[in-house]
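Chemist: Once you scroll down, you'll see the structures, which are given as structure tokens.
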Structure I
């Protein structure tokens with residue numbers, strides 16, 4: 001990719017994504033395959049006034065070796081230096097920039113149970129420290145093509161063409177086109193905020209999803225929910241955009257108020273393994289049945305992660321005609337696919353989806369049925385015939401989505 005695009009993308013991630021403030025630290029999580037782009041990200045952070053920038057490198061080939069050759073105890077254990085690093089970041093609270101480029105099938109032929117146990121154990125060990133900086137730090141997730149990812153998305157293309165086409169799709173979806181990506185995002189943020197404001201004005205009790213694929217789901221919203229979109233504000237008063245791209249307007253379900261069945265409309269890539277053609281059935285908010293033509297075991301393990309993973313933590317509205325869907329390809333990457341159409345998420349909810357969350361204490365979240373979990377797994381449910389009807393506390397009905405797109 002050309003230098004101009006690298007610079008523009010890095011500037012966007014730093015200025016709009018994490019909105020790095022002068023004197024803040026930054027941590028960049030990135031693959032060794034993306035060394036060139038990493039340089040521009042580091043430079044953009046320093047140009048924005050960063051005090052210190054740390055790069056944490058990832059390498060899928062080496063990670064596969066770890067999963068294949070390490071014992072389960074070694075994989076699950078966090079070493080003392082890893083714990084100290086997490087503790088330190090509760091004090092320094094750096095901005096976090098995650099750069100994705102994973103091969104969707106990277107761990108497909110490895111021991112699934114071993115990977116799941118290890119990743120779950122490490123998430124549980126790290127969670128207390130991550131919770132301490134929840135809604136205090138700024139973070140963003142972006143993506144750049146890798147060879148394996150590009151070939152997965154465009155299997156009939158030569159490798160150079162596949163990478164070129166994936167870059168073109170990312171540029172379009174991330175709104176990097178034109179003179180100023182930053183200005184493009186300002187307009188996009190304003191548009192999504194308008195939709196979120198309309199949803200908040202309706203004061204809905206529940207949503208009813210129906211689709212010809214069999215989806216028939218009644219989803220109550222948390223009574224104290226608030227709809228949010230592309231721009232969030234942390235407890236320090238700093239705005240940031242967590243996902244780039246993003247097309248969603250999202251909020252918090254009532255963890256005990258979901259009933260019916262929902263069918264996924266796109267495959268889900270999880271820990272390097274694919275789950276395809278699946279459905280999830282709920283009773284009183286809890287998952288009671290999952291079915292998948294591919295990846296049944298993976299899906300069952302996600303649900304079994306902890307008690308919170310048996311419930312929904314997020315409901316997100318995304319029109320079926322989003323720029324991501326218009327690309328006409330399946331990305332096999334949740335960052336993109338979740339923003340192609342409406343989605344739901346099993347597991348952890350977002351505390352800032354509560355009205356006035358800034359003044360709530362930990363016991364307040366628990367008292368208001370906050371769904372806590374070590375996982376947050378988005379899956380896509382939008383289709384071109386999806387209909388979503390909203391019902392307020394007085395029984396007034398409003399069509400929110402019709403034929404897969406906004407109706408308000």
Structure II
């Protein structure tokens with residue numbers, strides 16, 4: 001689950017991690033009032049959307065308006081807020097469709113002496129969280145990793161013990177941090193690592209992390225995502241969920257107990273099992289098609305879930321064909337076949353449907369589909385299914 005920058009900073013502030021003073025505004029008047037309340041000669045108005053690259057992002061139809069802008073008066077803060085609110089901001093992460101800006105963060109300016117990068121992710125190979133730092137703050141970390149990987153330094157840490165002081169100081173030395181800033185770095189890094197573990201984060205990223213003119217360390221930006229499997233422990237974080245920022249189809253699928261991720265292709269996929277779903281997507285692409293989604297209905301999908309899955313897939317106007325690829329292990333193929341038929345009749349298909357069944361009672365399941373009067377294309381194997389659905393999507 002993703003949250004906004006201002007929400008991430010509220011979590012950090014509560015944990016004692018240094019962040020600038022800031023106030024959320026949802027109108028021009030609120031932005032002007034926020035600037036006055038901050039009582040600083042310089043402030044920043046920052047669009048709040050679930051996407052990175054906001055500083056370089058531009059408002060659709062108005063390329064002079066960026067997602068992050070410096071302001072020096074209440075009137076200017078109001079003007080920038082008015083130019084952003086209700087408009088779509090296009091960044092490197094949103095793509096050309098952009099995301100609507102519904103709120104902005106008016107934040108006090110900061111005396112920046114140096115910009116750094118800091119991020120924490122789970123290293124599944126090491127079975128530990130890993131703290132990553134770089135001297136290249138304010139730059140996309142993916143670009144740094146590709147072009148100058150030697151500028152990224154990593155330190156895995158035990159989630160029970162947290163980051164140790166010697167680890168923080170070692171990273172500070174690699175970044176060339178000296179003097180009083182070493183103590184600030186030690187406090188900041190250890191504090192962020194503690195938040196990462198205690199809040200069950202899957203990602204915590206500070207970019208840029210700044211060293212101020214007086215040697216302090218502060219999170220100028222903050223991005224946090226959370227493990228949804230652990231949200232039952234964090235009602236306070238659940239309240240931060242902004243469904244208006246999420247893909248509607250993904251939200252709808254989650255409510256039905258389906259694992260769904262929307263993609264850019266035109267072949268809808270309904271599969272049971274994450275590994276099989278990934279293999280199905282790979283084969284579709286290998287044979288010249290593009291998957292429109294990842295959709296795992298799980299091992300115990302019922303008629304209602306299969307029906308809802310079909311509705312979600314067919315609601316996408318880009319979908320030109322649908323592939324159902326089911327391995328009947330926990331569930332018998334006959335049950336799946338009957339569920340597909342019932343869902344097919346309930347939903348009403350307007351695109352070709354290809355079905356590949358394998359597993360328990362597969363012969364009986366295939367017979368049910370073959371003997372029906374429904375316009376269903378059956379496939380014998382995964383390669384056959386991929387080839388048939390790609391051809392169907394291309395109108396062949």
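Each reported figure results from applying straightforward, stated rules to the coordinates on display, with no laboratory input. If you're wondering where the values come from, they're calculated on a predicted model, not measured in any experiment. Cβ atoms are built from the backbone, for glycine too; each structure is taken alone.
Chemist: When distance in nm of label points 7 Å out along Cα→Cβ at positions 156 and 276 is computed for each of I, II, which one produces 3.3?
Modeler: II
Chemist: Now a separate question. Of structures I, II, which gives 3.2 when distance in nm of label points 7 Å out along Cα→Cβ at positions 20 and 332 is computed from the coordinates?
Modeler: Answer for the origin of the read-out: I.
Chemist: Which structure, out of I, II, was FRET efficiency 1/(1 + (r/R0)^6) of positions 92 and 356 (r between Cβ atoms, R0 = 30 Å, to 0.05) derived from, given a value of 0.20?
Modeler: Answer for the origin of the read-out: II.
Chemist: If you don't mind, another one. If Rg and Dmax of the Cα atoms in Å is calculated from each of I, II, which structure is the one that comes out at 20.5, 59?
Modeler: It was calculated from structure I.
Chemist: Here distance in nm of label points 7 Å out along Cα→Cβ at positions 140 and 308 was calculated and came to 3.5; which of the structures I, II was it taken from?
Modeler: The value was obtained from structure II.
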